[in-house]
Structure 1
Amino acid sequence: MNSTKKIKVTMTFPLGACFHSNIVDYTYKQFLKMLKRMSCINIDSKCNDCLLKGVCQYYKITGENFSGYPGFIFNRDMFVENIFRNNDEYEFKIYIVGDCGVYKDYIDIFFKEYLNYKLAGFDFLIKKIECEDLFDAEKKISELDVYSVVETIDFIKVYNDMVTYYNDKYQCDYKLLKVISSITMIKNINEGNVSVNTRKVNKKGYIYRVCLDEKLSLNLLMIGVGKFNFIGGGKIAIKNKNES
């Protein structure tokens with residue numbers, strides 16, 4: 001059965017905060033630093049050359065050092081506040097794919113211990129941490145908008161490459177997408193390079209509308225599809241014509 005864990009971390013900033021970059025991007029990068037320090041078992045070797053990568057938690061969780069599809073996804077909305085007044089709250093949503101769920105305790109360690117209740121120098125308090133298992137359901141889709149960047153206008157490839165990776169690496173059993181009717185409203189998007197630890201990801205591709213008549217995984221549509229879903233890409237809005 002396909003299961004995605006959804007962890008919600010609600011924090012408050014008792015003295016306010018002002019972030020000079022996206023709060024999710026900053027926090028995700030800090031999480032990756034912690035993960036590397038705690039779980040890398042051969043720190044002197046490059047990931048792709050490491051003889052121990054097959055048993056390395058960092059290598060698995062980061063989707064083979066971001067050459068594949070990471071198993072921890074910090075949800076990144078298109079627009080996020082960067083200024084918080086005294087006692088304002090922010091809620092992180094983190095999705096964990098398939099058998100990466102066995103490593104969910106890294107989230108608690110990160111927020112409760114590693115950060116030491118400071119984020120970019122600003123004091124925070126944890127209000128609550130909630131974990132939920134999202135067992136998958138499928139929905140018949142006739143139309144959807146890909147409204148944040150994916151790597152190609154071939155939506156079948158975007159969806160199926162991710163599904164194949166999740167099934168192979170994270171012990172999932174998602175179904176492949178077989179047919180689409182059309183791709184319209186295509187726009188080129190170039191958001192430049194995004195640094196994730198020692199890697200740079202060129203976040204360049206397309207947004208568009210897809211017409212189809214297929215059942216798709218709601219879990220996958222929720223977390224985003226494609227190579228950039230872990231940095232805010234591949235977000236989907238269902239536009240079924242018979243729904244309001």
Structure 2
Amino acid sequence: MNLKKMMMASALLMAACCMQAQTKVIAHRGFWKTPGSSQNSISSLLKADSIGCYGSEFDVWIAKDNKLVVNHDPVYKMRPMEYSKGDALTGLKLSNGENLPSLEQYLETGKNCKTQLILELKAHSNKKRETKAVQGIVAMVKKMGLENRMEYITFSLHAMKEFIRLAPAGTPVYYLNGELSPKELKELGAAGLDYHMGVIKKHPEWIKEAHDLGLKVNVWTVDEVEDMKWLIEQKVDFITTNEPVILQEELKKF
């Protein structure tokens with residue numbers, strides 16, 4: 001190989017490494033700040049995919065009859081997620097006119113998207129229900145052939161441990177609550193930390209500590225440009241935001 005070709009190959013390799021290392025965008029509850037969309041809707045997933053987000057985050061509950069549904073709050077239109085039947089929940093309308101989706105409907109749509117599916121299992125009333133939810137999620141994902149497209153996040157330490165135990169080895173599982181150090185997360189088998197901006201500002205050293213341990217760092221929910229810039233400069237792996245388009249524009253400057 002002559003010198004010119006070697007230099008060109010080196011330049012391409014460096015560019016590839018930079019692209020791989022660049023902070024990635026995760027749309028919080030999908031891309032919903034756009035006409036025709038709504039938080040945690042099928043449209044929000046499709047719209048996050050359409051703008052090239054690395055991932056689209058969404059929230060999951062297990063209903064009274066064990067049906068898995070997609071919604072953020074524990075109560076929606078006076079219906080408690082944990083204590084209502086699944087069909088009653090999926091019959092409710094979202095702000096954009098769509099029905100509240102079941103997890104099965106959401107994943108069926110996700111099969112035709114490229115974006116990673118960032119599933120947050122909400123903290124439930126007891127560990128037994130969380131285990132039941134994790135079992136149902138892992139089984140459904142396997143049945144749909146989406147195991148390589150899933151990443152799991154949760155505020156529940158029990159649910160995190162259950163995802164690590166039941167999902168295929170190597171499946172990314174992240175913890176949201178913010179009190180565990182990178183070393184502690186590594187010992188538990190987590191893929192990394194997924195902490196609020198306030199936690200990372202309080203413990204900026206955790207970014208390097210996590211990376212030194214081979215862990216990933218995600219930060220949520222980051223909507224201010226100055227915060228985006230700071231996190232990009234710190235080389236966090238992912239930023240979860242309600243403003244994915246703005247974040248994409250900021251990333252172009254780096």
Structure 3
Amino acid sequence: MSFNTLAKSLDIMDLLMKTKVNMNVTEISKELKMPKSTTYKYLAILRDKGFLEFDNTAGTYMLGFKFLEFASVVQSQSQLDKIAYPHMKKMYMEVKETIILSVLKFGKAYCLERIEGEGGIVFSMQRGSHLPLHCGASAKVLLAFSDEDIDYILGEEKLTKYTPYTITDPEVLKKHLREIKKAGYAFSDQEVDIGARAISAPIFNKQEKLAGALCIVGPVHRFSEERTKVLKKRVIDYAKTISAELG
């Protein structure tokens with residue numbers, strides 16, 4: 001799909017959202033100042049993808065059920081952010097390290113929220129940014145506990161080597177993911193950023209479906225073996241608390 005096609009398709013959906021009424025092709029064409037033949041083409045694409053429905057009797061178009069799916073995802077993530085953030089602040093006060101909340105979206109690990117740790121150390125996972133699913137504690141948790149087809153994702157995803165510690169062998173990674181699922185958490189030792197370690201645990205909704213991943217990130221020298229045990233307990237406990245509050 002070209003940029004122009006995408007832009008025009010979004011214009012059509014935006015029009016139907018703003019007017020809140022069903023419209024026929026002539027009305028849409030006139031309102032958006034597009035040739036009727038071009039309008040038909042965009043309407044057909046949107047209808048085929050489930051973004052629009054067509055009323056055969058009235059000959060009009062309306063927003064499709066695909067929007068309900070998107071609304072459900074947005075609502076779920078908004079609820080997660082709202083519930084998780086107070087717990088993230090509380091956890092930060094206890095550990096003084098960077099706290100990250102991530103979600104699985106479009107085959108990537110997206111940073112939904114972040115609280116900066118002490119020391120001004122910059123890590124790759126910034127608010128609104130994303131990482132592939134094969135490296136980093138949060139990403140591995142999202143992949144290990146999701147309902148996604150891991151073989152398909154690994155087949156589609158190039159396993160980029162960010163550091164000498166990044167796992168790029170699909171079979172090694174799949175074994176590692178099974179271990180993560182069994183243990184209930186993931187640990188990352190400089191897989192994305194040299195000098196950084198992280199530990200992450202999954203968050204589930206009331207349907208026991210994966211909702212996100214909670215993570216503690218910090219410099220290697222503050223992640224000793226003994227302290228890592230403490231941080232592991234913290235992140236697992238807080239992830240469970242957030243899960244219990246999710247609708």
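Computing FRET efficiency 1/(1 + (r/R0)^6) of positions 30 and 126 (r between Cβ atoms, R0 = 25 Å, to 0.05) across structures 1, 2, 3 gives 0.30 for structure 2. Out of 1, 2, 3, which structure matches -12000 when helix-only ellipticity at 222 nm (-39500 (n - 2.57) for each DSSP H run of 4 or more, over all residues; to 500) is calculated? It was calculated from structure 2.
Read-outs throughout are calculated quantities, based only on the coordinates presented, and are distinct from any laboratory measurement. What you see is a predicted model; the values in this text were computed from it and never measured. Cβ atoms are built from the backbone, for glycine too; each structure is taken alone.
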